[in-house]
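Alright, structures below, take your time with them.
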Structure 1
Amino acid sequence: MSVRIIVTGGTFDKEYDELTGTLHFEQTHLPEMLQRGRCMLDVQVDVLMMIDSLEMKEAHRQRIVQACRDAHESRLLITHGTDTMVETAQYLAAAALPKTIVLTGAMVPYAFGSSDGLFNLGSALSFVQCLPVGVYVAMNGRYFTADNVEKNRNVGVFEERR
């Protein structure tokens, strides 16, 4: 089974500039994360974009849908910023692609060392192999369908829609 990972940016891949105190993008951490996690899956990594999800517009989401449509694999994992991950998941679900698509991200940048990103990536890789066709969000060791998930900004976790 082959899994394609589509990188869109988000906290997963942010770097901290100690001089300016700002977060920015350089390159994806996914290859290092897969190696560090000793991933034994057949995984292809495509960097589609490197943006903060708060900057994501409909044109970006259209590019994500097209990348999913064009992928030869039927199992896709998308790294995404958590602020608008739910909106992108719902956008993908509306496209009704005959694939299993899992979105994941991180609340803390991987480069910080204390990130939840490695755990979320591992969980998402497991879920994308097991779940049926559909669109899901995988965070904090759990998965949710695109139509039944929300980010609880008060506690910083994803949960079923209330």
Structure 2
Amino acid sequence: MSNEIVNRVANSQLKTIDLEDFYPQGTRTSIDIKNWLFHELILKETEFREHLKNHNWEQYNNKYVALTCSCDAIIPSWAFMLITTYLSPFAKKIVVGNLTALETSIYHEIIANFNIEEFINKPIIIKGCAQKPIPETAYIQLIEKLQPVAKSIMFGEACSTVPLYKK
């Protein structure tokens, strides 16, 4: 009888996906446009355009940006579109919403471009317990993409997984 310890996980076809490995580096920030509104309530086009013209857009160079309005104003769609014309030469990504919406949008793109070839007919573990802000929606989108091709899908760590799907 051999006393050799065999790592069955390392020798299996099991594939592990850690969404943290795909987390793009870069600062996330938000721009609250309430201060560019008259009495933080009304968008006056001329004054709004003046604020945009005088704003330092270079500070958003290579950043991920969420555009938001924290007051109860009704903001026309063109306002966010106009801001984007100033911001897009600098920012990596721009969304309307909060920082959670920004992360969700970033991961939506990542998963849409995720190559599933190496996962066809393989058992898969999707790692959890992320230290970075991985949106819950990213896990859902990953399952949707993998389920048609995977042999099985589990969540957790190799030593303790929760089975989610089995073909």
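One of 1, 2 was used to compute distance in nm of label points 7 Å out along Cα→Cβ at positions 56 and 120, and the answer was 1.1. Which one was it?
Going through each structure in turn, the value belongs to 1.
For structures 1, 2, which has the highest computed value of distance in nm of label points 7 Å out along Cα→Cβ at positions 40 and 136?
Comparing 1, 2 by distance in nm of label points 7 Å out along Cα→Cβ at positions 40 and 136, the maximum is at 2.
Using distance in nm of label points 7 Å out along Cα→Cβ at positions 48 and 152 as the calculated read-out, with 5.5 as its value, let me know the right label among 1, 2.
The value was obtained from structure 2.
Can you rank 1, 2 by distance in nm of label points 7 Å out along Cα→Cβ at positions 80 and 128 and just name the one with the largest value?
Checked 1, 2; max of distance in nm of label points 7 Å out along Cα→Cβ at positions 80 and 128 sits with 2.
Quick check on the output: 153 is volume of the Cα convex hull per residue in Å³, derived from one of 1, 2. Which one produced it?
Structure of origin is 2.
Values in this text are rule-based calculations from the coordinates and carry no lab data. Everything quoted here is computed from the prediction, not taken from an experiment. Cβ atoms are built from the backbone, for glycine too; each structure is taken alone.
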